[in-house]
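Asks: The next part holds the structures, each set out as structure tokens.
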Structure 1
């Protein structure tokens, strides 16, 4: 594997973090010597679909632990994107180049990478068809495709509108995050009018991002000295809810009330008229409410990619039916096709759509894959761990760490998960990217 990216993370700011006294224990999130997993010898054909964080991390780990396996990684994305940095770009703090590396630089030489996306899944016959028509057969499949952003489910909306007419959206990519920042700056320069923040009515990756966008933008509005002339509103599709964990939900709503944020619940964004700068929200009774905007942050509905949704891999019943890969929430193994596992955003499990979740899920899937290939019982279990450094202002954040049923799962005894701090902000801005890159390399 090429080392240019690892040189970025190997000692990145470790010395300066310690000098600052941010948190000696937090250094545990940085790259440390690889904790060697047990090894097996196998000639299995392991196919990993998805060349994002989960897919790359698993490819690296299985390359070490499944000796003799033929590992193929499928995914068309050439640049690798550090998606947790998108909100920092949209807040005007990072450049898009800060989140871009190259997929090829993270892969070991003996993992075969095919730079094409999957076009169709045939789990009954253990086959995956790629775009262009080639078909791959497998003995074991790991689905790690990530989310599909369904902007087209909002009438009149497309990615092409981001950066125009006051429309922003942090999810679409680093360049779009920068365009979102430009729209925020344009609104601040105007110094008046209506700013609207939204939330999708589907599970979304990085569920804290819409809240971070609202908080960082509010901070910028206040710093501009023009806040009193700005009307700021948050629309949520849920009843009095913007976050799944009650403590953080209550904290956010109370803080917004203190900051003069107008809050409207049970409103689903269903239409955008870019030219007129009007947004349409559908209410529970089916009526449509139109809101004018000078700036709007759009959060698109999300799902598994169409190729997954149109396959037998998705849940057939329940809240995830037709949209996410069926998976046991502990082992991440498919219920009807035992040779299939899923990891990351695409898995139809509670929580789990964050990079921090991937960091915890990947070792579980690795161990369970090895056990499956040996015919053993699957004993590794994910506890639902999800983490969100919830930015509440520029220079201040809370480290929300929780698992199934919203149970707090704090990693650091010196960080109170219910308190804002500068140290958590510094972790978000400076420390988490090196930890993420160590995860890609399969070393944490």
Structure 2
């Protein structure tokens, strides 16, 4: 069923940049009329690419390109949809969009095409998010996982949970309807067993979601340490470019510097920070404060020390910069390993930022710290999916602890559990949720 929409929307689907080809997308009830205005010819055959002259709002020919019309509901949005392929001049694209606006279209909001696809039942919310993740992907692992979500892998996993839950709810509701009849102990045990199995299914999916979030969002590593221990040099070695300014002057790095690398298919954001020390320089002090704040969002912290001067006492003192709740995320990294033979026992690994020696081991230890495995993520996922699944498991486990005679309470827990799953796929949603998701999309998608 097509969701009723009044407006016809238009946007460039390929970005306002110079390119070989640009695509302007139009969706809504005026799509075929606008196709006629743009080409001065009637587009009669859906799903066929045709070569046409393209005219601006004054009737002047500005380009020649390919026009494709998709008839509702057989389109991405489920509405009448037009794609105009022009040469990739931002000026030409703007002229095409201006003509569309002249004939009744309005500018699309970010993600509005995908939102209409969702509202018209062409995709669910997980698939819509998968599209955004696919566009944003920077590694093969991210692209593969996001594409799996677009094709419905995550949605199908949620659907299997929904089916198991629905079967249990049916049994519970039947017990309530016939509450005047005695419920056998065997029946109660069967329901408890089914709930336990459902929890196992849910835990397995939650583990996959956590791994998927790590794949999609990437790993965040924050480098901390005193000035001149080699943080910026290590960043340059990791990126293989002069990303950070390196000098012998303490306090050279005053702001956080961020660079993204890929190791073993995992995207890693490495954040270089100002050296930790007492400083009376107001600008440097701000940088040091930013370094401390960056720790809060870190998945792994590299606390760097100078191998040539580090001692057990010194390392212990440096650890005090790390909040207690972040100690488990800590790796003590000694730089300048080429200058010493023995290291303090508190050091987890040693590297040479100058030569790159042992950096591979540091990266492997970093991935191990967060439980990274070589197993591929079966789909892409987001934090809201993890929260919904954790809430789902909470309700299922609470229902499993209730006495069998309290069928009404079990039924209410399972109703709430089903709602949690429906929030993932968008069967149950609020306008605020849709805005939060789709407004992060790019224009034209």
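Asks: Once volume of the Cα convex hull per residue in Å³, for residues 322-409 alone is calculated for all of 1, 2, which comes out largest?
Replies: On the way: 1: 99; 2: 204.
Sorting by volume of the Cα convex hull per residue in Å³, for residues 322-409 alone in descending order puts 2 first.
Asks: Consider the structures 1, 2: one of them gives 17.0 for mean count of other Cβ atoms within 10 Å over residues 74-81 as calculated from the coordinates. Say which.
Replies: Working: 1: 17.0; 2: 22.6.
Of the structures listed, the value fits 1.
Asks: Among 1, 2, considering only Rg/Rh (Cα atoms, Kirkwood Rh), for residues 154-233 alone, which has the greatest calculated value? Display every interim value, and only then the final one.
Replies: Details: 1: 0.96; 2: 1.40.
Going through 1, 2 one by one, Rg/Rh (Cα atoms, Kirkwood Rh), for residues 154-233 alone peaks for structure 2.
Asks: Quick check on the output: 1.00 is FRET efficiency 1/(1 + (r/R0)^6) of positions 242 and 266 (r between Cβ atoms, R0 = 25 Å, to 0.05), derived from one of 1, 2. Which one produced it?
Replies: Values: 1: 1.00; 2: 0.55.
Of the structures listed, the value fits 1.
Asks: Something else: Starting from the value -0.99: which structure in 1, 2 was log10 I(q)/I(0) by the Debye sum over Cα atoms at q = 0.11 Å⁻¹ calculated from? Could the numbers behind the result be given before it?
Replies: Details: 1: -0.86; 2: -0.99.
Of the structures listed, the value fits 2.
Asks: Suppose you compute helix-only ellipticity at 222 nm (-39500 (n - 2.57) for each DSSP H run of 4 or more, over all residues; to 500) for every structure in 1, 2: which one lands on -8000? Provide the component values of the computation, followed by the final result.
Replies: Values: 1: -8000; 2: -14500.
It was calculated from structure 1.
Asks: A further question on this structure: One of 1, 2 was used to compute distance in nm of label points 7 Å out along Cα→Cβ at positions 66 and 354, and the result was 5.6. Which label is that? Mind showing how you got there, number by number?
Replies: Values: 1: 2.8; 2: 5.6.
Considering all the candidates, the number was obtained from 2.
Where a number appears in this text, it was derived from the coordinates with a stated rule and is not lab data. Treat the numbers as computed from the prediction; the structure is a model and nothing was measured. Cβ atoms are built from the backbone, for glycine too; each structure is taken alone.
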